[in-house]
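Peer 1: Listed below are the structures to be examined.
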Structure 1
Amino acid sequence: MEKVLEKLEEMKVKIKEEIKEMGKENQQVKREIGRLREEFKNGEKKWEKEKNNMFERVARLEIKMENEERRRRKNNIVITGEGKSKQVIKEDIENFIKEHKVKDCYNIKKDQVLVEMEEWSGKEKVVKQKGKTER
């Protein structure tokens, strides 16, 4: 009987040691989970900050692109030849190119041509001349 009690006592001690060991392991796991949570939060904050920076950068680039497009289009003139034949329109455009500093020309529609002037002053002169002829 004494041996049985001794065995039970030994088992009790072993179980207590295992419980202590499991408690220590549990605490280590809890610390690791806490560290991982903190790491995840920091990563999430960093990602959110980077995302916001990218949104701001995209917004600035969009504004920059819009301004560049406006600046580029500022010198454009659209010449229409409504009711005129293709030959007459072509001659008018050729004369216009000879008289003014033109960067490039493109057909937009059947009777419309987009003319890119080299500088704003060239467009301004053309617009003033057109205003005088329409009066």
Structure 2
Amino acid sequence: MKYLVATDGSDVSDRAIEHAAIESTAWDAPLEIVHVLTPEPKLVDGSLVIPGSETAVDHGTQLLSEAERLAETAADKREASIETSTELLAGQPADRITAYAAENGFDAIYVGHHGEADDASNRVGSVAKSVLDKATVPVTIVK
């Protein structure tokens, strides 16, 4: 078994990371943490340019490092070890998360119930709902 958890850096996705880490330690399964960059390309002098791409990659890499530490801390609290890895993806979040899970043989996906962009904390966010709709493996939505 191996598990996938997606993060956008929100408090809710932090809880999803902690929950996925606990499940991973219970089943001695590796946990991969992903973050999806959503670039908005612009046409400049006939070339496709992604403004701020270097800054976005740096931010995404830092976010994944913090998420990995969070998973390790959750495992430590259970006096367990955890095998973690990270991956920075680009595209539409739900599409990339579910495609990545299918392409890499993950057994389950964990996501927060809403992310940074969603303002209604009592509703399931658009990314979480789309992941649930598109995934071919079980999805746990963490509140």
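Peer 1: Could you tell me which structure in 1, 2 was used to calculate helix-only ellipticity at 222 nm (-39500 (n - 2.57) for each DSSP H run of 4 or more, over all residues; to 500) as -27500?
Peer 2: The read-out comes from structure 1.
Peer 1: Thinking only about relative contact order in percent (Cα under 8 Å, 6 or more apart), which of 1, 2 has the largest value?
Peer 2: The maximum falls on structure 2.
Peer 1: Now for a separate question. A value of 61 was derived for percent of Cα pairs over 27 Å apart; which structure in 1, 2 was it taken from?
Peer 2: Of the options listed, only 1 reproduces it.
No value in this document is a laboratory result; all are computed from the given coordinates. Bear in mind the structure is a predicted one, so any value in this text is a computation, not a measurement.
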